[in-house]
Structure P
Amino acid sequence: MEVKVLANIKSAKKRIDIARYRTELNKSKKTEIKSYVKKFDSAIENGNTEEAKELIKVIDKKLKKATHHNILHKNASSRKLSHLTKKLNKAI
C-alpha cells in the first residue's frame, strides 16, 4: 500500500524517503538483537552455559553498536545487558 506524500518541496520528499529507509534499517537491527536474546534465553533454559557465554558477547557487541548509532538509548542497552548477565550468573 503506497502512502501519498503530502510534502511539496523536493528536499522534504527526500527526507521522508530517508526516514522510511532508516526506520526499516533500525527495525531490522532491533529484531536481530531480539533474536539473539531469544537464542540466549533458550540456551540458558537448556543448561548450555557455554553457548550462552558466547551469545552474550555477541549481544553485547550488537547492543553497543546500536547505542553508538542512536538506535537504542545507552541506559536501555546497559539495562538489557545487565539483566542478561544476571541470568547467566544465576545459571552458572
Structure Q
Amino acid sequence: MQGIVALLGLNILEADPDHPHEAWGSSQHLHTAIESLRLAFADGLQHNADHRHVKVPVFGMADKQYAARRRKNNFKPQKVCKIPAGVVWPYL
C-alpha cells in the first residue's frame, strides 16, 4: 500500500504551483507536504486492498490528473478537517 500512496502524495504535491517557491524545510513547505500525504492516505485507506481478492485502482491512483483534481477539490491547508476519499475509478 505504501508505494502507491507515496506516489499519489508526490503527484498531489507536484500539482501545487506554489510548492517549488516555498523554502525547503520551512513550516509552509512541511505543512504542504503533510497535507498532500493526508489526502493520499485517505485514498489509500479507502481504495487499497489485496489485489488478489479485489480490483485495486492502481492506475487511477497514479494518474496525475486525478492527483490534480484531488488537490483542487480537497486541499485545505489553512484548516484541519476530515478528508474524504476520492473517486478513483473514472481515472482507470
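The numbers here are math on the coordinates, done by the rules we state, and not lab data. Values in this document were obtained by computation on a predicted structure and should not be read as measured data. Cβ atoms are built from the backbone, for glycine too; each structure is taken alone.
With distance in nm of label points 7 Å out along Cα→Cβ at positions 13 and 37 coming out at 3.9, pick the structure among P, Q it was computed from. This figure was derived from P. Looking at FRET efficiency 1/(1 + (r/R0)^6) of positions 29 and 53 (r between Cβ atoms, R0 = 35 Å, to 0.05) for structures P, Q, the greatest value goes to P.
Between P, Q, which one scores greatest on Rg/Rh (Cα atoms, Kirkwood Rh)? Let's see the in-between values first.
Values: P: 1.19; Q: 0.98.
Comparing P, Q, the top value of Rg/Rh (Cα atoms, Kirkwood Rh) belongs to P.
Comparing P, Q, where is FRET efficiency 1/(1 + (r/R0)^6) of positions 5 and 21 (r between Cβ atoms, R0 = 25 Å, to 0.05) highest? Spell out each step's value before the answer.
Numbers: P: 0.95; Q: 0.45.
For this comparison of FRET efficiency 1/(1 + (r/R0)^6) of positions 5 and 21 (r between Cβ atoms, R0 = 25 Å, to 0.05), the top structure is P.
Relative contact order in percent (Cα under 8 Å, 6 or more apart) computed as 38: which structure among P, Q? Please report the intermediate quantities before stating the final value.
Values: P: 24; Q: 38.
It traces back to Q.
Could you tell me which structure in P, Q was used to calculate helix-only ellipticity at 222 nm (-39500 (n - 2.57) for each DSSP H run of 4 or more, over all residues; to 500) as -17000? Only one of P, Q returns -17000 for helix-only ellipticity at 222 nm (-39500 (n - 2.57) for each DSSP H run of 4 or more, over all residues; to 500), namely Q.
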